[in-house]
Structure formats: C-alpha cells, structure tokens
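No value in this document is a laboratory result; all are computed from the given coordinates. These numbers were taken from a predicted model, which means no experiment stands behind them. Cβ atoms are built from the backbone, for glycine too; each structure is taken alone.
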Structure P
Amino acid sequence: MPLKIYKERREKMYPILKNSRVRGAENDFFLHQFKEGKEFALEKLHAEILWYCNGENSVDWLSEKFSQLNDDLLAFFAVLEESGLLILNKEKGRKVEFPPLAVSPYLQDMQIEATGRCNLWCKHCYAKKEFRRATKKEMSRTEFFEVFDQMYQLNVAKCFISGGESFLRKDLPELIAYLAHKCIGISGIFTNGTIYRQDVVDALKEAGSNTTFLVSLDGPDAQINDFVRGEGNFRRTISFIEKVKEQGFHVTVNTVAMKQNVKQLPEICHLLETLGVNRWRVSIPREQGETIVNKKLIVPEWQDIFIAYEELLRYALRRASSMRLQLSSIFKTEFLETKTYYLYREDTACCEYKRSSLVLTSDGNLIACPASVNFVFGNVKEKSLREIWYSDLAQSFKTLPVSKTECRDCDIKNYCGGGCRIIAWKLRKNILAKDENACPLYRFFFNTVKPIFEKEGICGEKLEQPNPYGFDPTILQKFTEKKSQRRSHYG
C-alpha cells in the first residue's frame, strides 16, 4: 500500500485508550495503566488530547481541535499503541465515558479499610479500640459502592485494601470487582496472612490487577512471631505467602522491630529470601494503641535498632539479595539504583509521602493516614468525598509545610520533614510540635547512614518545588485544641 494512502487511512481512524486513563491535575498529569499500575508522565497538552481519545473522535478531528500536525499525532499514538496503551479503530465506536480531569490538589490514591474486624490480638496494634468501635457502624456494600463512584468522579487512580483484617469481609470479592469496573487500580491488600481465600484471589485475577499482598510477619520462627501475634499464626502466615506466590502475586512483608525480634532481623531477612518475597519493610513501633500499653514489654532500645538497621543496610549495599528492602523511611533499595534520596524543602509538606491520599475507615470516616484514627476530616455518610477532600481542614493538614512547625530551626529538618504530625499531636497535644519519637532515628540517619551513602555515591536531592500553599495552620491548631479539650473532659 502506498505510504500516502496508508497515512490518510490512519488519519480517519479513531483512537481509544486501552486499560489506561489520564490522571493528575494542572501541570502534573500522567497516563495510568490501571491494571498493571504503571504510570507515564504527560505534558498538559498530551493529557488533554488523550482525554478525548474515547473512540468517538478521529485523528483528523483531534488534529484540528488541538492545532497539531497529523504526522505528530500519529507518531505520538504509535508509541502508545506499541506500548498497549491505545488502540486505533477503523470505525467510529460507542463513546467511552471518562471522568473529568481533576482539579488541583489531586486525590491520587486511597486506602480502603474494608472492615474493622480482626482475628488477632497483636501486642503492637496501633488502633485496636478504634477498629472495634468502627465495626459497630461498618459500611454496607452499597455504601462502599457509592464511595467508589465518587472516587471515579474524582479520577482517583488507585487504592489499597486493608482492615482490621480485610479477608474477614465476606463480600470482599464484590468490592474488588466494583473497583475494577470503575478502572481504579488495586495496588495492594494488607493482611495478617492467617486467612487464605481462593475467592479473593480469583476476584483479583478476574480484575486483572497487578496487586501486591502486604503481609505482616514479626519473627523468623513461631516462638517469636506467635508471642506477638498469637499461637499458630507463624505457620499460617508462611503458608499464605507460599500460596499467593504460587498464584503469581507479588508479596511485601511488613515487620515491626521489637525487643523480641530486633536481634533476629537478619534471620527474618534470610527466611523471606527463601520464600521469594519481593519486598521487606521494617518499621519501628509507634507511640499509640497497644504499643503504649505494652511499651516496656515490646519496644526495643534505640541502640539495638541502629545496630540491626546498619547491618541490614550494609547487606543491601553488597547487593546480595534480589529482595527489595525498606528500613523505616531512611532507606530503600531504590536509593542504590537512582543514587538519590530525597530531602525536604522548608515549604514541602511534612507528610509529602501521603499528601495526595486519604484513608476511608470501615465506618465512613476520612482520615489522613492509618495512624491518624482520631483526626477525622469528615464522614462520607454525611458529606461527599469531594467536599471533604477539598475542605480547608483536610488541605491545611495535607499541605502543612515544615517551616510552620517547631522543627523549622532544627539542623536535620531537611532529612526528617518534622516527623509525624499525628504523633506530635498525641505526645504534645500540639499539631505543630516536634515529633520527638522521630528525632533519634533521623539523628542516626544523619550521623551514620548519610556518611555510608556518600561513600556509595548516593546523594541527597531536594523534592520538587511544591504548589503554593494557601491554607492557614491555625485551622489545625483550633481543631486539635478542641479535640484535646474533649478528650480531657471525658477522661
């Protein structure tokens, strides 16, 4: 076929996105392959063009609307077509409806607490009482579907499912199917790994989601793990990991460093390697929930944590393992690949990691993160997701910069970003106070980890300049003062 005729035919074709959607807002757009979870950065013009690739508009029409040369558009579409992100149909098809492009600030992802129920009684649970309370008003399937519809309208890209113990929710497969129907990627499911359900695994396969199971394990053997999590649960969790790996899913294991396991962390590492675990995330106990009750029993000495972390870090530097490692927020295997770790600017949000996300609790509360169980922005049974996300309260918290906190004059503020605002509030009754629980960890990073990084050629790089913040931190202070007074009044 002559090239001219071929090009003319291509110009009459109708592009349509395949398993992908345009996400983001303003100058931060991306093309999201929602089944595999891949993201591709887009310029604003390309984002707007792709939003119209709905099977109804031809290449000629797009060329005229956006004042682009046909050859340029066809070259752009060819790249996407080759990557499996777009199809060029010969005939005009039924229009595929896309959610509108979002308005900044963009809500990119959500964690869905499907239930507050749990079959374990862990000694370090951060929200046992809150989970039990939420269970009394647990959302129905219909109520969850209504929220998923609102997530779709806000163009939310992805979600994580958690609990309580998520596998205790009987209709979990139906929730998974509805999220997939709304083209919302299911990035991960948090679980204690003691309940295996084939119907949940089948639902994920049917959805085509590239989902990771995030499984909790706190010891290299039954003696240590079951002391924290209950008798028989080490065996059940190991079996769970083996089964989901056999089904082709990725597994991330979450471990909390405690007195009982801190000196055995290298043993846990080697166990997980033999199981083929893809990523291991180690964290330290938070000053909340059952950790406070059992503090003397389970919270390790900082020095023991530092010794274990340095040993694991040096092991990772030898690249002796294909399993990715994350040590709290001070090390990720990715740092070795990019030769970069990120530093906060003074105007960066304290919790930049969760700035574009929300958690939906099982009773409908919207909170900043799982740790902020008593810091509620609103409830979806009373207000819409849109109204709560764009509220002054939610955005004043999400965009609170380091420079507004008591950490503003600290010499390591660029490394820790002021720590956790929720822990600061709980410990000091002040949302702008220092998170003193984070100080030892980041001193360790500054004094020990940073010099190791420098020898390896890993450099700190400041986060990109954030969007201007227009929210008054006094909104947070007034809200937290009321919460503190209420807690004091009721004891």
Structure Q
Amino acid sequence: LANLNATALTGRSSNPFFRREQLKFLHDTLRGEINAIRDALRQDQHVTDAEATMEIAITLRHLKTHYAGIDQKAELESEYRPTKAKDAADRREPWGVVYIEPNLGHTPFFSVIEPLGTAIAAGSCIALKLENTPRALPSLLRSLLPKALQPDAFQIISTSPQEGTTSNVLSVLQETNTEQSNYTRLVSASGRVLAVVDRTANLSSAAEALVAARFSFGGTSPYAPDLVFVNEFVKRDFVEQVLKHGIQHLAATSSNAVPNASSQSKKRTTSDALETFSESKHWHTNIITQGSTGAIVELTSKSTTHVPLPPRSDAPVLAISAVSSLDHAIDIINNDLDDRLSAAYHFAAPAHAKYLSQFIRSEVTFVNHIPTSLLLGPGAPLFHEFDLENRYKKEQFQRASPVLVRPANTTTSTSKDAAKLLEDAAKEIKEPKRAESIAIGFFEQGILIGLGVFGVPILTCLGASLFFGVRAGLRRF
C-alpha cells in the first residue's frame, strides 16, 4: 500500500480530469467485454441470462453516473475560494487509499465495480483484494482491471494487508465482521496542532491569535498550537510581536500574590515541557522568555535533514521554529505525520494559504484567524463534519432508520428490459471538448520577449519609413 499512499500524497488521483479519465477507461474496458463478463457470471453464480445482464447494466450505469457527477469547473472554483478570501466550509478531500474486500458470493461484478468506481470518483487510490481462485469472474477481472486503470493508483492484491498497515486506510469490508464498528464511537481528535506564518502575513494579528490560542484557558486546549513555523525572513519581527502580546499572559499568571494549587500545577507542567524539549535528540531549545506558568521558546533542528516533530503538548509553552519557505514547512510536517493534524492555522496571503491547506492534511484549517470558541471543550469527533459552534450535533447521537412506502422506479428483470437497460448503459461516454490552450513555457516566454524588444521597434521603423516614403512620393508626383 506504500506506493498507493505515495500517489495519494501527490494529489494526482484527486484531480477531476484524472478521475473522469479513469472512469471512462474503466467503462470502456468493461463494456468491451460484456459477453465474457456475462458468461463468467452465469458460470460462477448460476444466474439467468437476464439476471447477469441486469447486473452488468446497473453497474455500468453507475460508472456513467459517477462520470457525469464530476464537474471540473465547479470543483476548480470551489478549490480556489480561499484565494478570494471566501470560506470553503463544505470542502471535502479524498481519504487517500481505499482497501476493498468484496463479497464474491452474491452479484460479484456489482460488489467489485460499484465501490471501485465510487472510490475513483471520490479521488482515492484503491487496493482491491481478489484471491487466486478457479472461479471465472475474479480471474477475468484480474486481467481486465489493470488494463483500464493506472498502476500507481490501483493495485490488485491476493491476500489481506498485514495488521497495522491499514490504520490510515479506508477499508470497505463487505463480508468481514468486526467486533465493534468505529461508527459506534465518537472519538475526539487528539493529533498535533501546527501553524505556519508566511512572510506575507500580518505579523501582529498572527502573533496575537497564536498567543491567545496557546495560553488561554490554562493553555490546555486540544486546539492550542504545538509548534509555529515562521518564515526566517520575518522571524525576528514575529518574535517581537509574540513577546508584545504574550507578556501579558505570562505576567498575569505570575503576578498572583498567593500561589494556588492550579498555578503550581501549571508551573510543573511548564517545567516538564521545557525539560522534554531540552532533552530532545533532534531539537535545540532556546528559551526566549518564561513566566511562572508559561514560556515562549525557539526550536532549531540539530540536523540538516528532516527530523521528527516534537510530541503533542498540553503545557502552556509556545514553540517557534524558522523555515525557509512554504515548501520547507510542508516537507517537515508531511515527513513526520502519519495521521492528520487536529487543526492547522495558516497566516499568509490568501493564495499562499490555499497552497498550504492543499498540501498539509488537517481535520480543519483556519486562515488568518483562530476563533475563541474553538478553544473550548474537547477535540471535535473524528470522521464527522466539523461544526465550530456545536462540538457535538444531535445527528451524531441518532442513527438512520428509514421507512419507505412509495414504490421505487425499478426495472423488471425480464430479458427484454435487461437488454434495453444494458444498451443504454453500454453506450460510450462522450467526453466534453476541453478548451484548447497553448502552454507558455520558458522558451516561449523568451521568444515573446525577443519579439517585443526587437520586433516592435523594427516594425515601427518600417511603418514610419513606408508612411513618409509614400507621402514624399505623392508630393513629388
């Protein structure tokens, strides 16, 4: 699964053009082998010709539906909303890697292709388990599917992945029963919280927000920043702003005339955190300032290569580390993280913040602000839509239990109806014509600049010479 995960990290599989292309290739490959698939279904499942035809038709129709549901223009507009200072509260991203373990005992063609097509439409890479068996359909699919799909985004495996390798993989288990589903648990996010401050950021505003998030409510919020990466060109100015806004928190907590148990506990927590930083094998710690119940420190990597990030901390210690660029920050974060961040704070110009949010995986991202209400309560439940105002929603404590009365528009499984349905489902997917564009690269830019520098003056001189020449000729004759 490592190769699939590497592809998922590049974002290639989530590209809308790539997804539509893969769905079309898959549909074209399968519709070209309808007779072979039908024969395999009849041989393995002992179904009628009409039933096999119906299964193929409905499956191919679903692929066409997924294809039609991908709107490249709308997705691109949605992706670039942050660059226009607009919220993307409904933003969704693919899981990354999906492992499918199908039930081949009932409608196997549908059971394999339906989740496969849905995962492709969602933008994930797929590992499909198909055991080496004498049955006809699995053998046929093992031959057809690799021809249709890119090998770095799709793989067929014959055995289940080793335990522990699927911790960050979405598993589709159609036949395997687990003791307790994760859906019966509301588990709060407990990952790291990181911030990136770019040179284009409002440093005073960024410092004020990050200081408040780290030291408010005793500094124990699950959404308090564990580490702040700041561009090295503005690090000095940023640290000055952090001291300006942070000193009031440190001074306020250290000015109590009679220390209570809470303040003593915070002091011990701060001391323990500073000791952990100082004992790190990977980070050099410089204490910028320290109060009785909090501190501001600078961390510098002891190595020129990527090192593990400091652990998650509940101590009121604001850690700052310099980076040379946005890509430098992205590389450091992604090199260490197996799990997504609980939250990410990006302080930068809108276009730069969009770039950061695209490549730093996080449960929720805030651009140029940190809401105070976020700092209250536990981490939001994982795998549920994030709601800033309501950490828990009523729907999370309910389960679906629909009652359907109106008859659905279903097609009967007669040979005639099945053939008609298959005829429509097997029609070729018509690709919309993409707008033609000419890529302007390095050499093209040089040619255009050369034409501008030399061509325009020459044309101007020729035009002027022609004008005055004709004018003089008319006067003479």
Work out which structure the value 167 belongs to, where volume of the Cα convex hull per residue in Å³ was derived from one of P, Q. P
On mean count of other Cβ atoms within 10 Å over residues 137-144, which of the structures labelled P, Q is highest? Q
Structure responsible for 13.9, with mean count of other Cβ atoms within 10 Å over residues 89-96 calculated and labels P, Q on offer: Q
Working back from -11000 (helix-only ellipticity at 222 nm (-39500 (n - 2.57) for each DSSP H run of 4 or more, over all residues; to 500), computed), options P, Q, answer is structure P
Structure (P, Q) behind the derived value 14.9 of mean count of other Cβ atoms within 10 Å over residues 65-72: Q
Relative contact order in percent (Cα under 8 Å, 6 or more apart) from the coordinates reads 17; which among P, Q: Q
